[in-house]
Structure P
Amino acid sequence: MRDGVTPRAGALVLAVLALQLAFIASYIGAFHEPTPHRIPLAVAAPPEALDDLVGKLNRLPGEPLAARPAFSADAARRMIEQREVYGAFVVSNADATDRLIIASAAGAGIGTALTEIITPMEDAQERALTIEDVKPAPLGDARGLSGFYLALGWVVGGYLVAIALSASKGSRPANPHRALIRLLSLAAYAALSGVGGALVAGSIFGALDGHLGQLWWFGALLVFASGCFTMALQAAFGFVGTGLTVLLFVVLGNPSAGGAYPAPLLPPFWRAIGPWLPPGLGTEAIRGIVYFDGAGVQRAAIVLAGYALFGLAGTLMVAQIAQPRQVIIPPSQSLVPVASNTAAVR
């Protein structure tokens, strides 16, 4: 074995196996049993029944809803627009027909879950229920997944270009000057990647059309932040840093991003980490740009800026520490004695 596989290579193979199994466990763990948990829901009802209804919804077995009062149907709609809630339950005092207002563009699975929760309650009280989708995903964005795939593509591009830039001269920049060149190259790539992804999603496929400028700058930020963070991990940990990037951005980041299932349908661990990792930040911000007039984009941009600053500072710091130090040796004094002026010359 030692003739073909060194101990270091064997350790790397075991690390890859662990990463592979973690990938399988993360995806199956996140998606094997989607269960609603405290889905934010606005409730509008006659004043005398509002508090009791909110309390009843919050006491449902398993806590599938996090209901909060809205004092009118218009107020409930504004809460959906501002992404404070995923839907609204509007009880009529004029007849026996109530409304469930959803926004399928925020995640198709949420609307289905809300319908499955509210419908049995209405049937038990012999009331009718109508479904109103105020933010439907267009035909070009089936199930609202285009934003997720666009964000995923930008994140993957960010860490892959960081790996590519380190391929020729090593993962650790030899000095701050070389590190700065890599970072500037990454910035140029991010700008091209941002506009390219926006054009593909919008102009070519028409899935996320009409928001070129906003998607461009956000995509560039997402790519740059992902790439900077990867560079810092590579500079600090070498090949292991690449593995850490894959662990964070792919193994943990993709299933928790809210693409296939929005956060309220995910298990607690993935629900907690998704809003802090680039794939989840990108998915929610892109949906906010395209469907909700930018709601939620500011928070995502601030967190991504933190990733970028960490990557910038980390890469430059490691390059400064790793820079070979020049030792200046003072010129040696002459070993040949100088003759005294009083010495006789013969």
Structure Q
Amino acid sequence: MYNEYFGKKILIIGGSGTIGNYLVRRLLQEEPQVIRIFSRDEHKQYEMNIEFQEDANRLRYLIGDVRDLQRLTRAMEGIDYVFHLAAMKHVPSCEYNPFEAVQTNVIGTQNVIQAALENNVTKVLFTSTDKAISPTNTYGATKLTAERLISAAEYQKGSRKTIFSSVRFGNVMGSRGSVIPLFKKQILESGEITITDPDMLRYMMTPTQAIELILQANELASGGEVFVLKMPVIRIGDLAEVVVEMVSKKYDMDKSIGIKCIGLRPGEKRYEELMTLDEQLIAVEKEDMFIIPSLIKGNKSAMAIETPETTLRPVSKSVVFDWLHSENMV
């Protein structure tokens, strides 16, 4: 399906994280010439080197930071496709260290753009978040700014042919730092888990869904678009109960596991959004995603999309259980 990667050179920025790991595994099936994994996490790269030992001849591991334009430019030499996954993504950390978030998420993204243009990269795909819509925290604000930088790269590139686009994620279930590993750790160590609000609703996707969205988006991209997966909504209280049930059964725990509500953290919202009202007026609807065309290019669609907030209906706990089981997340 994605034979455009056959024999190509690929760079994954932030490639040692959860999504990067899944993306490497998926792209190796397309038989690229080389995949360069660029991140600042030496230990994670070491673990990946062991995990992907059979494909060592096609993988290169580069230590570096998106804040370092010179290092990025060297890493991008001869590259055909760039997947930009690197970010400061934890809401409390970004709130407490806002300028650090700006340097990584905003300035780092501009560095990616400049390095890609200098090296005549074919396509750059940036991974954003639903928290970029009407942001109430630093993380969302920096991701929104980075999205705009990617779209504005259509202005900057001049005669260069590099195609820039973004994909907007919800929460990726089971990713490093997400609530599922945290719940599991709390259950095993303290016998109690903490949640902010049981009625909080979140758009969620499995890692497999995230990877397929990335590849579909990159194939369809013509410049400046934002691709948004049609994601199911999960009630956090239901997710917590399912994880408690699965962990208790797996580790044969007889004691009762408590669920403690601690309230919203600074900058957190009870409900997330997929698109702004203006974006809904121009978005093109596909079977499993929305495509928001570049505002810079002036593309229009007569298709209006029902406001996501009016259709937030969480899936059942049995569906959540099936997802966690199928992806072996607990």
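Bear in mind that the values in this text are calculations on the coordinates, not laboratory data. All values reported here derive from a predicted model rather than from experimental measurement. Cβ atoms are built from the backbone, for glycine too; each structure is taken alone.
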Value 5, 21, 24, 19, 12, 7, 4, 2, 2, 1, 1, 1, 0, 0, calculated as P(r) over Cα pairs in 10 Å bins from 0, in percent, assigned to which of P, Q: P
Computed 15 for relative contact order in percent (Cα under 8 Å, 6 or more apart) - originating structure among P, Q: Q
Among P, Q, structure where mean count of other Cβ atoms within 10 Å over residues 165-172 as derived comes to 24.1: Q
Which of P, Q leads on mean count of other Cβ atoms within 10 Å over residues 5-12, largest value: Q
Which of P, Q yields -18000 [helix-only ellipticity at 222 nm (-39500 (n - 2.57) for each DSSP H run of 4 or more, over all residues; to 500), calculated]: P
Parent structure of the calculated result 0.95, given that FRET efficiency 1/(1 + (r/R0)^6) of positions 29 and 45 (r between Cβ atoms, R0 = 35 Å, to 0.05) is the read-out and P, Q the choices: Q
